[in-house]
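Once you scroll down, you'll see the structures, which are given as structure tokens.
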Structure 1
Amino acid sequence: MSRNSRESSGAGELCLVGISKSFADSQVPAIHDVTLNCRSGQFVVVVGPSGCGKSTLLAIAAGMIRPDNGQVLLDGRPVTGPGPDRAVVFQDHALFPWLNAEQNVGFGLRMAGLSRSERRDRIAEALRAVHLSGAAKKLVHELSGGMRQRVAIARALVMDPAVLLMDEPFASLDAQTRTLAHQQLQELWATRRKTILFVTHSVGEAVRLADRIIVLHARPGRIRREFAVDLPHPRLLDTAEMSHLAHLVRREIEDEVNRVNSETAEDSWRPAGAAGPVDGSVGVGGGI
């Protein structure tokens, strides 16, 4: 589907409105009052210190976790659980090792009520989109790490979701494979214009892929700053504009880590009975 047709129908607008979430084993909310609007066809990347609630936010958008407060809307309709209009790609590809690539891609289509020929055509199209047509018959153990992740992306695409939710999908790849994966994902986004909400620890990954970057506060997770990225693709990280943007994003994250660590140091001197310490086990995340 073209960008114009998808945007004109309004399909793929994901809105998180006033989202808050706490867990029983933590004194501090994971997320507090986060509102984020991902417009149709946008590529939005969320970054922040370790433990700031990035993955929790993505799981709430997927309908896998119910928020304590707030709601998730997709094209104006409330999200109450997982659905075929949203597909999730995780760091762990979660492929079935006893199935080959095309069988893994087509697994979810078995319940879609499509004819065998329709399933075959959609599987072939999804594999072409991730440049894996020649690997359709390969078993999982015969695929490289990067190829496995591309199969996972094809499995998400074959359902034709309005929104792709991606939780650090390339974190386990080596640098060269990750760069290739970035290029292929960007090409895929440029041609299909799915709405993408992408979580990463890597500042370099964020500035290479996003047209919006959201930096989160730590503990509780809140939006600290947003960057609009109006730079052409393909993007080279060693250009002046890209280096400057990466510096700004990294500085926001480092300032947040320093803030939390400073609060933790102060809390450690509080007398007995005072408010408990902030958990300072946060990190700045990956760089370029």
Structure 2
Amino acid sequence: MAQFDFPVGAVAQNTDRIIEYIAAARDEFEADIVLFPELAISGYPPEDLLLRPGFLAHCEEALGRIAAATRGIVAVVGWPQSAGSVVYNAASVLRDGRIEATYRKRELPNYAVFDERRYFDVDPDGDNCVFTVKGVQVGVVICEDLWFAEPLANTVKARAELVLVPNASPYERGKHAQRDALLAERTRESGAAIAYLNVVGGQDALVFDGASVVADGDGTVHPAAAAFVDQWLVVDYAAGERSFTPVVWVDDGDESMDALAWRAVVRGLQDYCRKNGFSKVWLGLSGG
């Protein structure tokens, strides 16, 4: 699981890094599957960039480059898929140099900081995405889909026992407890194991905390990965038990609300300055 920062609009840079990460996952960790966050190619949220046909074409070309570099491993990569007059929030399964399958997000958030319905469509004929790796049936749903019972239930009906969930979910106070409760509920009701990967980094007014997590099919939720940290997360999956064993996994030593809020502010400001090329900051202080 690639818990890294993928900046908005940096398609060429993101693509090069995804290709490097795929090679690292295969050669260094001997992984069978590598999962990338929601819309990793374009960065999240791409907003009005999605109104530019050239940008969408660039993302599609990037996916082709990534697919061509995917050998000896399966990669699941998020990207904005243009289909005629509509655009889908998609994740594609890449294997042996080709695009094997593509899942289109079904639940588009349109509240608070989200306005996905302005940019994306829901495919009324969209299929479940289930593929096989070493005899294990693996499914994909995207971010908001997990907060509704139906997408996961349909994926499990299609015989998935392990479900991958790429996310771009911003930090907010108390979110970790809500997420863990959701994962426990979804795994217990479905019997499927879930690997929940969240992007990390600041993007304008948003900051994404990472804090990715895995949950066994019996409802056991493992400790979350360290928040606001770019890192590899590697787990072994036991198909018979539908359970995970962390292999490379740095968890969070301090998940108190105050500690997380402080780290959110630091990461958000740090990335805002870095991504905009600011070399210094002036602070205007007033006591009145």
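What follows is calculated from the coordinates using simple rules that are stated; it is not laboratory data. The structure displayed is predicted, hence computed values, not measured ones. Cβ atoms are built from the backbone, for glycine too; each structure is taken alone.
State the single structure among 1, 2 that was used to calculate distance in nm of label points 7 Å out along Cα→Cβ at positions 25 and 193, giving 1.6.
Considering all the candidates, the number was obtained from 2.
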- line: With relative contact order in percent (Cα under 8 Å, 6 or more apart) computed for every candidate in 1, 2, 25 is reproduced by structure 1
field: If helix-only ellipticity at 222 nm (-39500 (n - 2.57) for each DSSP H run of 4 or more, over all residues; to 500) is computed and equals -11000, the structure in 1, 2
entry: 1
- prompt: Which of 1, 2 yields 1.05 for Cα Rg over 2.2 N^0.38 Å, as computed?
  reply: 1
